[in-house]
Structure formats: structure tokens, C-alpha cells
Structure I
Amino acid sequence: MKRVWIYQSNRFLQQDEICKIEQVLEEFVAQWTAHGSQLAGSFEIRYDLFIVLIVDEEKAMVTGCSIDKSVHLLKKIEQALGISLFDRLQIAFRPYISQPIQVVPQDHFRHLLVTGEVNPDTAIVFNNMVTSAEELETKWEVPMKASWHARVFL
């Protein structure tokens, strides 16, 4: 099974920032270990907004220490670029499937729902709580009405 962790930036990343992140993450996953065993790690940057770390646990299992190493690295990336990757109060969504992604604070998202500017039947949200590569492909970018967002915001 491939395990994933999704980190959402509080703003869209610039191309030079993406290049820096890719360089740092390439070096990190090349030497990422758990109790001396090399992890089969990789990463993706999606939509200039999401950093996805991936580990193939069929090769070696992640540990608390190896996860801590990745979190520490992402916090260093945050500081270097002046971004936030751990602010769970920022909601990324598309008002309609073909529209650009927006990132807004949770309170503003709730306001958009109340005023009807965002419709739970048409809005697409990002479920950054998925934990497997399979879920990443099937349950990450989903209609709001099919996500935990509907339970929290409606």
C-alpha cells in the first residue's frame, strides 16, 4: 500500500518556489529512512498548492520518527518560503468543477455557503485527510456533498 500525506499551502506557489521545494524534497526522499531501512518515498506538487508525500509501505514501513523527519522538513520549507502548510482552517475548493481553485479561511467558506455563492451540489473540495494513494485518486478531489465538508459546514 502506498501511504500519502497532503500538505496544503495557504497560497499558490510561484514557479521558483516550486523548484526550490522539488529540490529539497528530492534530496529528502533519496535519504528518507525508518530505523535504518530506506523508504520508497516520492512526492508530487499538485495545482501549485498541494505537496503530497508518498511512501510505498510494501518496501518499508514508515515510523513515527520518519514521519517526524518529514514534518520537520516541511516546517523548514514553510519558514524559508513564508507559507503555511499546517493551517487546517484554510479551505481549498472549486465553486464548479471547471473553475479555478480558491483558498479561503473556514469562516469565509461558511459565508460563501450561507450566501449561496458556493453550492454544495456543485462545489468541488479537497479532502486532505486521505491516507492512501488509492484514496488520493478517488476521494481527494470530490463533490462537497460527498465529503466531510458537508457534515461540518452544512
Structure II
Amino acid sequence: MKIPTTLKHKPVIVCENYENVDGRCAYNSDAKGLSLGLAQWNDRGKVDISAKVWRFTGTKWSRQSEELPLHRVLDLAILVCRATQHFREAYRYENFYDKEKPVIDRVGLQGDAMTVAVCTDNEMIDEDIRLFSQALSDDDELIGERLRVLARILKEMGY
């Protein structure tokens, strides 16, 4: 199921098959996708990145807020890490991604894989991906600090 690109949240990096790897709900989840994109609450001249879990009620996309189970928090962390890693080398591409190969990675989880890709269905992807890249760069210190803390804690835990 394709994540909507016409709502206020503007997806840039997506996992459109999240329902296949959604923990105990795998293959039977209302959480159809994850995205990192331009936040719906952006004010003019200020761009923030947000993460969103896209839920589908069976008849329409839901705007309902959701408490995130721990595995979804970790799945979002994986998505953030893969996106951050991609954008470290994205300057090589004219539009920050390879238009011939928009899939960034396939991360194996629970016998399937989370597909991490640039959202080419977004009609404004060339503009939005530049804004996303700039916002990610602007927040590099903030995000980097958290990634270093997470890496340290994971190492302490034996991972």
C-alpha cells in the first residue's frame, strides 16, 4: 500500500511494507508504513523532520496519534540510521539519490526485510529531499549525539 504524499506530512524516506515486519502484528498490522519527511507543523522558513507511523483503518488513512511499542521505536531508529547513512554520501547524486535505484537498503527482520527507499511518488521529491537533507545536516549535532549514546548503550548491552 502506497503512503499518501498529498497530506501535510511530506514523506522523503519511506518503508512502505512495514506491515510485513511489525513485530507480533507482522502481516496483519494496521501500521502499513513508516516515513521520515518534512513535518506537518513546519512554519514558514523553518523546516523540521518528523517520523510517522502510517495507519490505515480499512477505509481511510488515520491521523490518530499512536503510542509506539518498543519494536516500532527500534524500527524507526533503524530507518533514521539508514537515512542518515544515505545522506552522508548523497551529495554524489544530482538530486541526493539515484533515480534509477531509489531503494537505499533492505534490512532483514523476522524472515522478511524492511525496504528503505526514497519516496519517488512524492511529486515534489526533488525539492523535499533537498530540504530534508539540509534539515538533517542542521540537526547533525543533535542526532549524532543521540546515535553515539545509543551506540554506547548497545555496546554496553553486548550488541
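Key figures for this structure:
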item	result
Which of I, II yields 1.00 [Rg/Rh (Cα atoms, Kirkwood Rh), calculated]	I
At a computed 21.8 (mean count of other Cβ atoms within 10 Å over residues 33-40), which of I, II	II
Structures I, II, by distance in nm of label points 7 Å out along Cα→Cβ at positions 113 and 129: label with the highest value	II
Identity of the structure behind 44 (criterion: percent of Cα pairs over 19 Å apart, for residues 73-144 alone, calculated), options I, II	I
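Bear in mind these aren't lab numbers, they're just calculated from the coordinates by the rules spelled out. Please read all numbers here as calculations on a predicted model, not as lab measurements. Cβ atoms are built from the backbone, for glycine too; each structure is taken alone.
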